[in-house]
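Okay, got some structures for you below.
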Structure P
Amino acid sequence: MLFHHSPEIWRDFPELVPGVLFAQGITSDAHVDAAIDRFNAVAQARLAASGAGELPEIQAWRRAFSKMGLKPTQYRCASESLLRRFRKEGALPRLHPLVDLCNALSLAYAVPVAVFDVSRIAHGLEVRHARGDESYLGFSGETENPQREEVIFADAAGNAHARRWAHRQSAYSAVRSDTAQVLIVAEGLHAAAPEDVARLIAALAQDLRQAWGVTAETGVLGAASPRFEFSPQSCPSS
């Protein structure tokens with residue numbers, strides 16, 4: 001299977017730094033509280049010094065959303081939404097150990113982190129502009145079609161696994177209690193993204209080893225090396 005961004009995305013956002021991780025052997029009973037507390041403490045310290053919208057990572061995503069013709073205070077990237085909720089409520093709801101860990105990493109690094117159940121992805125994912133006929137499943141059960149030219153995470157079956165790029169993930173490939181194989185994508189656009197995204201992916205891989213005892217495949221992509229290939233053991237949709 002393959003994960004990549006379209007040439008048009010690289011043309012429009014040459015500063016993009018995607019970090020990618022593939023792991024097998026995920027379960028819903030791992031213990032990640034210590035790691036979550038560690039990353040939450042980093043986020044708390046950053047938010048004590050400035051608002052989420054003042055962080056360079058978030059400002060870069062706001063510029064990208066404006067470039068896509070979206071109002072950045074109406075459509076926020078996932079990391080900004082998490083940071084705003086965390087600052088208001090002091091914690092995030094617990095959903096699944098892996099999702100909780102990735103949310104904590106997203107808070108600490110202020111970078112959107114998406115987690116996909118690989119068994120629900122048909123022949124890999126491409127971040128590209130939508131045709132408008134793809135299918136997106138919302139968490140309330142509604143099915144939508146993304147707007148034409150909207151940036152989506154698309155598979156070969158026409159499923160949109162995220163809308164408005166890093167704004168909203170689909171329920172279709174969200175992590176479930178029986179999820180075993182995952183593709184995780186972190187994307188930065190700020191000046192320090194090459195270093196920050198690499199650190200994020202390395203930290204995630206280490207915590208996966210500690211909590212799940214699995215060795216992940218990882219990569220940090222760029223315009224010169226834009227493809228991440230991975231080989232699930234067996235996926236009904238692949």
Structure Q
Amino acid sequence: MGDHAVEALLRVGDSCLVLAQRLTAWCGHAPALEEDIALANIALDILGQARGLLTRTGEIEGAGRDEDALAYLRDAPDYRNVLLVEQPNGDYGHTMLRQFLFDAWAVELWPRLASSSDPVVAGIAGKAAKEAAYHVRHSSTWVVRLGDGTEESHHRMLAALDMLWPYTGEAFLDDEVDVAAAESALMPLPSSLLPAYRHRVEAVLADATLPVPPDPWWQRGGRQGSHSEHLTYLLADMQVVHRAHPGASW
């Protein structure tokens with residue numbers, strides 16, 4: 001399939017991997033036991049999506065790298081995740097808004113990927129589409145609950161929206177990798193997902209009594225390997241055991 005396929009799959013697989021790592025930090029710290037379990041399960045779903053795509057990426061690349069090598073033996077500039085997912089968790093409302101902004105993208109992407117020209121990718125996406133449908137219901141419910149809640153929760157959600165909104169546009173900015181992947185029918189053109197995404201996000205924000213911010217200059221570069229310092233710290237935590245004990249097994 002070529003280098004464009006590897007790059008395109010990493011953009012989705014890495015985004016899932018980094019977000020799953022962020023979510024696991026809430027284990028034992030969520031505001032209620034039910035939410036602790038829910039977030040752990042969502043993180044496992046998204047980690048499973050990452051594992052499937054990274055495994056397939058390694059197979060297409062043909063360089064002998066499996067999912068573990070791709071996850072643990074790359075440095076930050078080699079990652080292709082969107083900048084949104086590497087942003088710190090903040091408070092629970094911040095995490096839920098970040099999750100919703102990701103889920104609203106994922107719930108549009110996975111059903112389209114289920115028609116991918118690559119049958120392995122299509123199979124991964126078919127399962128992920130069902131998971132994403134639950135994820136977006138969960139996160140949107142929390143956005144509405146907190147946005148249209150107390151004065152304090154509303155204020156915090158406004159602050160989270162102001163901080164996270166500039167990162168939402170990156171996933172829809174097409175480049176030569178996206179065009180090549182779309183031409184080969186591997187995955188849809190990112191910009192084609194934007195209308196449905198905006199419709200969903202604007203509807204949920206309206207229910208949450210949160211304003212739709214004006215479109216800024218979108219933060220970008222993560223999909224090409226330019227990241228914030230937050231990813232470096234996250235990878236240091238995630239990779240430390242594997243790098244300290246290379247080749248170890250249970």
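Every number in this text was worked out from the coordinates using simple rules, so none of it is lab data. Because the structure is a prediction, the values reported are computed rather than measured. Cβ atoms are built from the backbone, for glycine too; each structure is taken alone.
For FRET efficiency 1/(1 + (r/R0)^6) of positions 28 and 68 (r between Cβ atoms, R0 = 41 Å, to 0.05), find whichever of P, Q sits highest and give me its label.
Q
When FRET efficiency 1/(1 + (r/R0)^6) of positions 36 and 132 (r between Cβ atoms, R0 = 41 Å, to 0.05) is computed across structures P, Q, the figure 0.60 traces back to P. For the read-out distance in nm of label points 7 Å out along Cα→Cβ at positions 188 and 220, a value of 0.7 was computed from one structure; give its label from P, Q. Source structure for this number: P. Each of P, Q could give volume of the Cα convex hull per residue in Å³, but the derived value 123 comes from Q.
Between P, Q, which one scores greatest on FRET efficiency 1/(1 + (r/R0)^6) of positions 44 and 140 (r between Cβ atoms, R0 = 25 Å, to 0.05)?
Numbers: P: 0.20; Q: 0.80.
Largest calculated value belongs to Q.
Largest in distance in nm of label points 7 Å out along Cα→Cβ at positions 84 and 212 among the labelled structures P, Q is structure P. One of P, Q was used to calculate helix-only ellipticity at 222 nm (-39500 (n - 2.57) for each DSSP H run of 4 or more, over all residues; to 500), giving -10500; which? Answer by label: P. A value of 25 was derived for relative contact order in percent (Cα under 8 Å, 6 or more apart); which structure in P, Q was it taken from? Attributed to the structure labelled Q.
When FRET efficiency 1/(1 + (r/R0)^6) of positions 116 and 156 (r between Cβ atoms, R0 = 35 Å, to 0.05) is computed for each of P, Q, which one produces 1.00?
P
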